[in-house]
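Alright, structures below, take your time with them.
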Structure P
Amino acid sequence: MNISSITSFFKKKTKKLVVPDTILIKKLKSLSFHSDLYVYKDITIYHHTHASTVPLMVIDALRGIYLFESKEWTYDVLKNADIQKAENQNASENTLAFENTHDLIRTKFNELTHSDGVPIFNYLLMEYLSADEYEHLSDSFKALLPKEKIIFSDSDEAEIFKKLQAASEENSSLPPINKILGTLFVQYAILQDDSSTQHANEEQIHFINREIDSTKELRGPFGSGKSNIVLLKALVELLNDKNKKIIIIKPTLLASDILKKKLLEIIEHAIVEIDLTSIEIVTPLELLNKHQTKLKREKLQNLTIDAKLMKKPFKVADIIFCDDAQLYPFEFIAYLEHIQKNAHLVKIISTLDSDVDLQQTYKGEHKSIRFHKTNPHAKAMHLIASLLADDAQKVLLVSNSLSMEKLKDDLDSFIEENAVSLESATPLINQHFTNLQLCQYKDLNELEVDHIILMDLCFSSENEIEYALNLSTKSADILYEEDCMEIINLRNKYEKSTKE
């Protein structure tokens, strides 16, 4: 390498680190496994219409952000280098120059948290320069790039950690780590109901980052955050290519409305500018009717796929995400595969199988599942009254339409809490949610409650029952009068409580 001046080091954009990881990056990642450090390589920070990739960033939950630039300079090159400081460095508090990245990070923190955020420290990775070789360089070089700001080729993990800690004393007033990560990396920020953010886990980040053409399915247990990361993946795809067209399919109108609301909240939090018409969230029937309209045919009233739809091409989107794919008829999945032959189709599947892309679930694996062989109507009344004694409890009862109407009539006079019947064909804006909700199995999508009570299981499919069971975070009560195959299978799989 021929370096006539180190001025270029401060004026040119940082060279992007490449795969595979260098020895020093491997040491940093190893160090993060047993410390409060989070290592991000080639991470993109999105803000408004801009995207800036940072080659290497380490976040210390106790001190702040460390930015790294990697150089391949050797001792033979540096010992003959003409050392000059760039003019804009004279007034800088930092020896290394990362002004643009500093400005971007501070701007994001100011817009999202109304503060400068956390301290930022700069470091240099010298992959081919040892600590001993550094000592033989000129004093002018050492003044420009002080030893404490350089990670040398022979630095061990303990030395690296000591240098990072020397940047600052521990600061207990820093924002929580999830707030720091959620502010910087909006593409991994999963919004909670209370507007806080949960940073995506490694499995989720892998899906968000990987090339879409290598993905045909995303499989995971109920409550593993699949719908949330599909929204984040769609957002990233558009941030990287604003001309893409993306469709997300949800089973019901209510479920699609809930997901649209989440999408708007994500975009508002992210402070990014995208064309909202580039992402459509639709039901299967709405998608079919798009095709019908193109063919100048009458709109369908139910999910019917005829031979003509399976013959005619229909380029409706670059990517279709089919969420809750396990709930759709086989014919509809075949239709999606047909229209996406020359584009991308990703099926999102909730499953209890061990062969999954996402292992972690956030729904509470150890919640109580209780079986009651009794009069379902009377037991439901008793359970509801007991659960609603705590005002904070959210209770959902799922049954067929006949049971639901009878229960609603009795509950209106039995308890003070209003019992609301939810219907998946009703838009979100016309729904009224209370602590007690009644619905049918077909209306369950995107709901979440503390407790769920299930009736009429012998008339429901296995997929519907599994979906319903996993909507609750604390408990599920299964009520039945007579055994049937669905009940027997559930008891074999879940029964933990005292038999009644």
Structure Q
Amino acid sequence: MSFPFALSVLCATFDRLKAQNIMSISMIIGFAGLLIIILLIFWVFYNQLNLGFAYRQYHLEQIINERTEELVREKEKTEALLANLLPKNTADELMAKGKATKIKYNFVTVLFSDIQGFTKIAEEMNPEVLIDELDKFFFTFDSVVEKYRIEKIKTIGDAYMCAGGIPEKNRTNPVEVILAALEMRAYMTRLKESSELEGMKFWDIRIGIHTGTVVAGVVGQKKMSYDIWGDTVNTASRMESSGEAGKINISGTTYEFVKDFFSCDYRGKMPVKYKGELEMYFVKDIIPELCDENGGPNRKFVVKMQMLKLEDIEEIVEKMFETEAPQNLHFHNGSMFRNICNQVDLLSRAEKTGEEELINLKLAAIFLITGYISDYFKPMEVAIRNVEEILPRHGFSQNNVDITRKMIRNSFSEIIESTEDKILHDARYEYMGRVDYHALTQKLRKEIAEHGSLYEDKDWAEIQTKLLNRHIFVTETARVLRNVEVETQVVALYDKEQ
């Protein structure tokens, strides 16, 4: 019997007795007491039901939270496993779509390495020791290629294969792959020397390198692997097989990209199976003026590399403006980005800026207005975040990041502390001295209007007049290059607005 039904029965009985005038005061009191008791019973029962329901709900939520945490942990394990097996972009695409697109790369450097006389060593060595030794070699090689942001492709027996310039394209991959090859060779040389001292059999390595076009992607459905294909891969393999123990053999193509960084011995045109005769070089070391006392890259080497990396960064940001910038960026757009970069180049040469200072200045110029792409009202903060996210991925140091961030902050805050700040300031405001100044300010006015701030003609003219009168170019070069004086700009501004 439900509570509402029982209550209605009691009320009906009470009304019937009352109508028949047969109820005494004691009966009324007793009837009221019974009604209260019933109400209390139902109230207790109802609360017990609520408590039970709340407990079951809480218990269910706990189970759901535990299962969710388990799923998250399993997802993280899966992603970590995929990250070890595949490049991040490919792994993300595979997780999202269930398949990965094969991509053609036009500038990739492929490295093959092989243990000299491995077959003979394998016949004489205990299999467990053999595998342990190979695992030690490949573990070291893995750390080396990771250091230079090179993608490990696979190992086949005693052969190790990796490639630079994938999955993230860059101009420096031939140099980085050879740096990795030099470290691999140095590691094997140290092992050889210690083995000879102990009278043990030693391992020696051949390395072959070639630069060209490849297609990269995932193969297989169950046991997937990331692989590359193309004539470049075959040629790199031939470079390895045509080499000598303890030496790095590179093709003439790769040599052209690295000759300013490394000393090489020309071998002439060597016969290659299925390829005819190909030019080959043995890499010796980093050229003397670019190496430190230990034979590694010195500061001049790093700066030379960073000058190449600047082109990669500029290309990435230009693509951001092309593909991500909203249509209502009429002023802070790709055209303004290119103009700032060009002006920085021009002013830096005229002001005789040093190479190291130029690198950070160029980086600040490249990222300066990128914040407008995704957050029009916090452009400085977003630009700095872009710096922090992109530069480390391309081998720039924390020092580069810190200096670039500071210059961007100074530019937005109108703070000038260095010659580089002056150049960036004049590059950013170069449009104020141009003959098309009025047309550009109209684009800025339209952009601001579409972001919520409307100005009447007179108000806009007054604002621009104040800016023109307040602004000065702070480098001598920018003052000389100014096309139109302030007074002329102001007159033209009011003439146009009338």
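Read-outs throughout are calculated quantities, based only on the coordinates presented, and are distinct from any laboratory measurement. Given the structure is predicted, the values throughout are model-derived calculations rather than measurements. Cβ atoms are built from the backbone, for glycine too; each structure is taken alone.
For which of the structures P, Q does the calculation of helix-only ellipticity at 222 nm (-39500 (n - 2.57) for each DSSP H run of 4 or more, over all residues; to 500) return -10000? Among P, Q, the structure yielding -10000 for helix-only ellipticity at 222 nm (-39500 (n - 2.57) for each DSSP H run of 4 or more, over all residues; to 500) is P. Each of the structures P, Q was assessed by percent of Cα pairs over 41 Å apart; the largest value belongs to Q. One of P, Q was used to compute distance in nm of label points 7 Å out along Cα→Cβ at positions 71 and 111, and the result was 4.2. Which label is that? Structure of origin is Q. When relative contact order in percent (Cα under 8 Å, 6 or more apart) is calculated, the result is 9; to which of the structures P, Q does this value belong? The read-out comes from structure Q. Supply the structure label, taken from P, Q, corresponding to distance in nm of label points 7 Å out along Cα→Cβ at positions 279 and 479 with the calculated value 5.1. Going label by label, the one that fits is Q.
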